Structure I
Amino acid sequence: MRVKKAIIPAAGLGTRFLPATKSMPKEMLPIIDTPVIQYVVEEAIDSGIKDIIIITGRGKRAIEDYFDDSPELEMYLTKKNDTELLKLVRDVSSLVDIHYIRQKEPKGLGDAVLRAEKHIGDEPFAVLLGDDIIVNDKPCTAQLIENFEKYKKSIIAVEEVSYEKLSSYGIIKGKPIDDSIYVLEDIIEKPTPVAAFSNIGAVGRYVFTPEIFDCIRSAGTGFESEIQLTDGIRLLNKSQNIYACKFKGTRFDTGDRLGYIKAIVNFALKNENLKENIIEYLNEILKMEKEKGKKL
């Protein structure tokens, strides 16, 4: 069965970006002039997804407004005869069918995925975290779907993570079957470096069979007293094979301040209208820092 539906969990509180996220969803933080979540939605669309469920929470209304029609703005741009911006605004609101489900309180990623169970039904589906941008000619989700169709089992995206970051990821133990695919043997949520199976961590892209829902429920609460998606994956792996895919592409964790800044710089350097000025500015900063170092 083709993967046509996707869940984008976007109900997190964004505490790493306070005070900005006190009144603004972290998923709406702009990468220059485009919010993070639009890149995630576009990845889903480019991967063949036709139906998207965004899991929101209190204070996340800006996400719904962003993907909705904007009659007043469109009327203003029409009167100004600004056809370029008018097309840009209209394109955003006509990207794909988007549905919204509210997670009443932040109980964990597993609980957020469970909120969409009735909408997903008995179909396979993708999960894309709302604060991860992954850049590649073939979208990361498309790579997972391609391997899902090959193995007919749930598959998660993974990458190597630094020793210092092991406790921020679900870390896998896997048996490699080729250069980029592992058969999952075990997974642990945010372990200490000593307890980690490897340096291979699960990142914000998944394709699941619908059996994951029962496994999330059965696993119950776990790390930090939340309903963890990792625990559901671990339980599902006991009854059927799960695969892990080392995807091709560059990932930016925009939920992290450094990752967010890296994303802005990267996208700026790929923008022909900004590239030259950005390089000049960065060179100026580097020169100033070197001069300060000499004085010290």
Structure II
Amino acid sequence: MNSHQLFYKGEFYSDDTVLFSAKNRAFRYGDSLFETIHTNGTQIQFFQEHIERLTIGMEKLKMEIPINFHNTIEKNIKKLITKNKSFLGTRIRLSVFRNSGGLYTPTDNSISYLIESSKLDEPKYFLNKKGIKIGLFDSYRKNANSLSAFKTGNSLPFILAGLYKEEMKWDDCLLINERQNLVESVSSNLFVVKDGILFTPSVESGAVNGIMREQIIQIALDLGMTVYDDCIMKPEELNEADEIFLTNAIVGIRWVVAYGERRYFNKKAKILMEELNKRTFPEN
């Protein structure tokens, strides 16, 4: 029986294969970017948006972008899905890192990439039946800067927040920036609903420029909802909200039932999730 496969440097490898030396720059310096992508069959959801965010990040990090990078990545993701016979919902992680050489200062700006796949429980996006409980992580602040909109190999703030939510027995928790404004959760963008209006922290506040965040904003606007996507939000504002939900490219929307003693509804979350699935997985 074939083991689960991953794709690296044009070849398939068993997922227990040792691929890197200690000189790998992602290991040494976090000199890397990544994307997590939802696929259904061999259809890649929002691939253009993912690859655009990735290449903009690569340009900022002064990584060389290979010729025909877009088409090559798409082809190899589909190859890996087929190799692993993962034809329902699949989570793809695409990691890009600068090739070895140098200390802090690289001697080579060319890149390599790794594609991994794992099966999802559901082939489409689904709204959680039971609302999640969240809290606030304020022991470490996520700094807002020109790189904070991207998913980089430096994930320590999210790791510490993840450990804290486990300690507190929450389902997720929210991070704040150096000005004590809300940013996002461990793995998702934050949306707040008040009086039928959607609010989400601005990318300038330090939030990842989420692929699903942009989809939900556009869907809400198309449905005639009022959306403010440039908000400066304080934690205490959550106590006045009617709804809170979190979004990412793998699960779509997760609605929040509790923040502290406050309890919330999920009316807008249901409407948005239904429309998201209609647009993303149209019936043949």
Structure III
Amino acid sequence: MDGILLIDKPIGYTSRDIVNIVSKKLNTKKVGHTGTLDPLATGVLIICVGRSTKLVDILINEDKEYIAEVILGIETDTLDLEGKIIKEAKVDYVCKKKLIEVLNSFLGNQMQEVPIYSSVRVNGKKLYEYARKNEEVELPVRNVNIKSIELIDDIILENSLVKFKIKCLVSKGTYIRSLIKDIGKKLGYPACMSGLRRIKQGLFTIDECYNMTDIEYNNYTMLNINEALRGHPTLIVDSAIEKKILNGQKLDKIFNEKEMILVNKYNEVLAIYKQDEDDDSKLRLAKMLKILDF
């Protein structure tokens, strides 16, 4: 069985848990996901099944949109409510105008520190392995892009803590926990994440996702490759170009696109081509997809 399955991941499950459930349900080991969600988080989890796992490294690069719940006044070692409190401060008041200014200051490209409780590898070990053994390690820093960020709902003061929600659209590799920590720093308070929901990845929205009950009772439909790659620049090629593609040859660049999905006249997806690093006028084969016949 091959295809793309859109799941609304429930709280308390890891992304790997969902992969294992789908793998058992469909009786195949060839299952992967396109972007980790922590157990605390819910929302859009794109699952690739069978030969469509070839699309994992394509779909994982797409932007993601989240609704995050923020608490000012405490910081934990995991940067969310599942960790141990390492900093506390009494918060009496937060000015809405000031908060919006701080949020807007994060728009655009910036360097972000990867949290210690993450699966990013440093010197062959996952960061959370260092954390669990109380070993010191230099945390990597990544260039991320916050494409939009806004305050939603009211600011709530409760037991000397301030709570609010944000909605943000971010690039691949952005940690919302780290973003919240940095927001707190600019406001002058420790901060952590108390909830997270991914509502969109690429063009796929939460409204298109199936819950785990749907999966259990076979109340779902998997997307084919054409549907999974919707929104990507696409070019229909003739038989001569198709032959070149199937032979892995470079192609002349017709449009000013750095990546193209190439299909034949029968609407079969043939391959993904990307900008050739050595020649701006050429596209090179990035991934052959002709074997994915849905």
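Values in this text are rule-based calculations from the coordinates and carry no lab data. Nothing here was measured: the structure is a model prediction, and the numbers come from that model.
Couple of notes before you dig in:
- Each of I, II, III could give volume of the Cα convex hull per residue in Å³, for residues 120-231 alone, but the derived value 124 comes from I.
- Comparison of I, II, III by mean projected area of the Cα convex hull in nm², for residues 56-183 alone - largest value held by: I
- Label whose coordinates, when helix-only ellipticity at 222 nm (-39500 (n - 2.57) for each DSSP H run of 4 or more, over all residues; to 500) is calculated, return -11000 (choices I, II, III): I
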